[in-house]
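Have a look at these structures, which come just after this line.
No value in this document is a laboratory result; all are computed from the given coordinates. Quantities reported herein were computed from a predicted structural model and do not represent experimental measurements. Cβ atoms are built from the backbone, for glycine too; each structure is taken alone.
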Structure P
Amino acid sequence: MKKTIFEEMGGTYTQIGNYFLPNLKLTEEETKPIGVWGQRHRRYLKEHKRATYTTLLTSGKLNGYLADIDGQAEEMFSRLIEQTAECEGSPPVFLNGLFR
């Protein structure tokens with residue numbers, strides 16, 4: 001029997017009943033902490049951009065992408081708080097992990 005391209009590339013199959021299913025394994029994704037902004041963006045992707053979410057998830061890049069988005073959003077939020085404090089003429093107060 002002629003080998004498939006998948007087999008030529010080192011892939012293998014498992015027979016279940018009359019079907020041969022490819023043995024697929026997702027690559028290990030580096031785990032980075034994701035804050036509130038990353039979690040909100042993940043929810044947005046799942047609800048409104050399913051193709052993008054699925055592509056990032058199956059390619060193993062979702063966690064890194066969300067961690068990057070979270071970092072950018074956190075920086076923007078901090079800058080916004082500082083700018084608001086400057087306009088109001090008072091220093092920002094840091095309380096319970098949030099600016100007030």
Structure Q
Amino acid sequence: MSSSDHAHNETHTGEKSYQCIHCDTSFSRKDLLVQHQRTHTGEKPYKCSHCDKCFSKKCSVLKHQRIHTGEKPYQCNHCDKCFAQNCDLIKHQRKHTGE
């Protein structure tokens with residue numbers, strides 16, 4: 001079985017082979033462990049291309065950069081208002097649905 005097959009199977013079995021050396025948290029994938037360990041080390045390898053702010057996760061720097069670019073990819077299907085973050089769209093849509 002290849003290592004990618006093994007990693008895929010762990011997602012189904014719940015097996016967590018990768019344990020953090022700083023705490024008792026375990027992960028099924030090595031990349032998730034590496035990302036988690038940054039909470040302990042403070043490592044922030046992803047730097048915004050527009051300012052000096054750094055982030056521990058690639059998805060966080062991509063989301064942050066929307067502040068600079070003005071990109072708003074999340075659009076309300078009720079009123080066409082757009083948002084930079086999906087969580088803001090979800091909060092906004094509650095106004096339409098009454099939730």
Structure R
Amino acid sequence: MLDDLGFSPEQATVLKFKAELYQAILKYARKYSQKELRAILGEPQPRVSELLNGKIANKSVDKLLYYAGRLGIEAKTKFSQTHKEIVERELTTAGTTA
């Protein structure tokens with residue numbers, strides 16, 4: 001879907017990861033009041049409000065992982081090479097073969 005919006009496969013990978021991470025944070029953050037989240041996350045109320053309202057464009061993956069950790073969320077990752085054609089194209093362009 002993100003590919004259809006003009007994002008490169010690399011950008012789409014980052015955006016998908018960030019969106020999944022945000023959804024996990026939101027799932028647990030909704031259990032607390034904004035006042036409680038201020039204490040848990042160590043952030044002022046405006047930052048907590050931004051987080052709860054989906055304003056994460058200016059939040060790094062590192063910051064979101066920090067929030068997840070503060071909420072006690074254990075992150076488990078799974079990686080797979082689903083777009084090997086990208087690698088092959090880059091190798092062909094560079095004049096190298098795998």
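Determine which structure produced the value 0.90 for FRET efficiency 1/(1 + (r/R0)^6) of positions 18 and 90 (r between Cβ atoms, R0 = 35 Å, to 0.05), calculated from the coordinates; the candidates are P, Q, R.
Details: P: 0.00; Q: 0.65; R: 0.90.
Considering all the candidates, the number was obtained from R.
Work out which structure the value 79, 24, 22 belongs to, where Cα extents along the principal axes in Å was derived from one of P, Q, R. Derived from the structure labelled P.
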